[in-house]
Structure formats: C-alpha cells, structure tokens
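Structures given as structure tokens follow.
Just so it is clear, none of the values below were taken in a lab; they were calculated from the coordinates. Please read all numbers here as calculations on a predicted model, not as lab measurements. Cβ atoms are built from the backbone, for glycine too; each structure is taken alone.
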Structure 1
Amino acid sequence: MVTIAQLRAVLAILHVDPDRVGAHIPPDSDRGQATQQAVMVGLLHRLASAELRRVVTASASDRDTANAAVESEPVLGDNPAEQACFDASLLQLRIGALAANTKVDPAPVLLDAAARAADAAGVLVRLSREPHGADAESRWQRVLEDLSAAYHLSNDEHVSAANVMTQPIR
C-alpha cells in the first residue's frame, strides 16, 4: 500500500503541489486519510494518463503504441479484468462530471449516452469472467438497457442534427 507521504514525494518529484491544485483534504476531515490518499492517487493517475495520451498521440503508430502500453504484464498482483472494470467505472464518472459542467446541446445528451456505454463496457467485462451465476441475469439486463439507451440517445441526436441541416432556409 502506498502511503500519503510516498504519494506526496512522487508528486513533489513531478513538481506538483496537491494543495495548489485543489487536491488537499485536511487529514482531520470527516472522510479521513483514505479520501486524501484517493485524491492524491487520482491526481497521479490523471498526470500519468495525460502523459500516456501525449506519448500515444505523438507516436507515428498510435495503435501500436497504445497496445504496448496496455499489453504489459500485471504488476504487483494486478488483475487486468478488474482494472478494466475499474477503468470503465472511472470513465463513466469522468463523463458524468463533464456532463454536469456542460450546458450546450447536444453535449449533455451525448455524454449521457457515452456514460451509459462505459457502464455497459464495465459490466460486459465482468460478465466475460462470469456469464452465469446469481447476479448474471441482472447484469445482462443492465447491459442491454444501457446499450439500448445509449443507442437511442445518440440516434435521436443524429436524426435531430440531420433534420436541422437539411431544413430549407427561410
């Protein structure tokens, strides 16, 4: 387990002060050290993810570089399927945060569709490991509902945009 002191040290090496970027939660807060640790790990995750995005998009072969980044061996007992589920959940949360801060149409609807698709992706990864069992039927239903809603939301926006573009000028 990585300590808060270790996280602060890594951030200091990267010249990032968590207090200056709004990531500080006082240790005596109601949420405590686990939340402070999550905030700092989240900050490191965003920094590493942004750097990975820069490296991949600057590469002549984006796909090969991206594949190299995700095809490495599991580290310290990492479970790739669990990580994929977590990444899908995190993506859904990030999209939700984007949607909450976006007021211009059609972004909120499209972001809602994206969040539903991300949720479905995470559930599909879980189902790929255990397609049967106690929760399987409810998971299948969740996937189908999420994908159906994502399809209908994006299709409605597409049709709406097409109708606006093809209407006669008055």
Structure 2
Amino acid sequence: MPSPGHIAVVLGLVSSSYFTFANIGCSYFGVMPATERGKTSLPVVDRLALWEYHYELGKLHMASAGIIATVSLASASYFATIPALRNILAAGAISAFTVPAWTLLFMMPVNNDLVARLRATKLKPMEPKEEAFVLDQLDKWRAMHRLRIALGIVAWLSVATAVLASGPIIQL
C-alpha cells in the first residue's frame, strides 16, 4: 500500500503536469497566439471573445490543478525523509502557490478589465482607440501568463525530480 508521501507525489505529478503542459499547449496552439498582434487577422472583439472563452474554462481547470499541486507538493515535502528532496518539493510547493497568488494580485485587474470591455461591446462597438487599448491589455496578459507557465515548470520539475530520486512509487 502506498504511503501518504507517495500519494502526495503522484497527485502532485498529475496536477502539475496538467497545469504545466496544458498552459504550454495554450502558449503555442491556443489563445495566446490566437490573440497576438500580427499572428491573426481576427477582429479585436473576436480576439477578446476568444480570450474570455479560454479564461472562463481556465478559471475552473487551472485553478483546481494549481491548488491540488500546491497542497500535494507541500504534503510530499512534509512526508519526505531525505532533506534535499524535502527542499526540492518545498520549492515546488512555493512555486505552485505563487501561481494563484500572482493571478489574484496582479492578473485579476487585467482579467476583470478585459471581461468588462467584452461585455460593453454588446452595448456599443469598440472604437479604434479602445481596440488599441484592448490589444495592449491582451499583450500584458500574455506576458504575465508566461510567468505562470515558468512557475508551473518549476513545480513540475520538482515533483519529477522526486519521482526519479525516490525510486519506484508503485510496485507491481
């Protein structure tokens, strides 16, 4: 029977993998290039609608994965018996925790502004000056999102290191 530490490592690996690799995919094939200047001919309002669709889905999936990764990595760190492994897992837990903190403190104002601007377009079309501002906000969101991807990679690398360093987790 697996120990609580092993269960925490497996949960941390699954949740951080989902968070990290889904966001990497998003950065290459998803909303990031689809809303970027010079990469698409979509009208600004359509880019904004596409961003909001991704945002609404991501709120649930990515937030859940990030919270599970944080708790799992912190638990795995607590249960780790090797000090170096404990430190690596703790660093991963801190990195995973930083993602929702960064999102709430720094990205939420941008997110809320973009959502409000999309809702306002239902009443009145955007003027060129407002379209330029929305594109600037989308650029800002992409730049800030890249930090979340980097933090997710750190969390994933910490738990992948734990898996490789601790030997087989599940013995058949």
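Structure notes:
- Value 19.0, 63, calculated as Rg and Dmax of the Cα atoms in Å, assigned to which of 1, 2: 2
- Structures 1, 2 were compared on relative contact order in percent (Cα under 8 Å, 6 or more apart), and the highest value belongs to 2.
- With mean count of other Cβ atoms within 10 Å over residues 49-56 computed over the structures 1, 2, the top value is the one for 2, the highest of the group.
- Parent structure of the calculated result 2.1, given that distance in nm of label points 7 Å out along Cα→Cβ at positions 41 and 81 is the read-out and 1, 2 the choices: 1
- For 10.0 (mean count of other Cβ atoms within 10 Å over residues 57-64, calculated) the corresponding structure among 1, 2: 1
- helix-only ellipticity at 222 nm (-39500 (n - 2.57) for each DSSP H run of 4 or more, over all residues; to 500) from the coordinates reads -28000; which among 1, 2: 2
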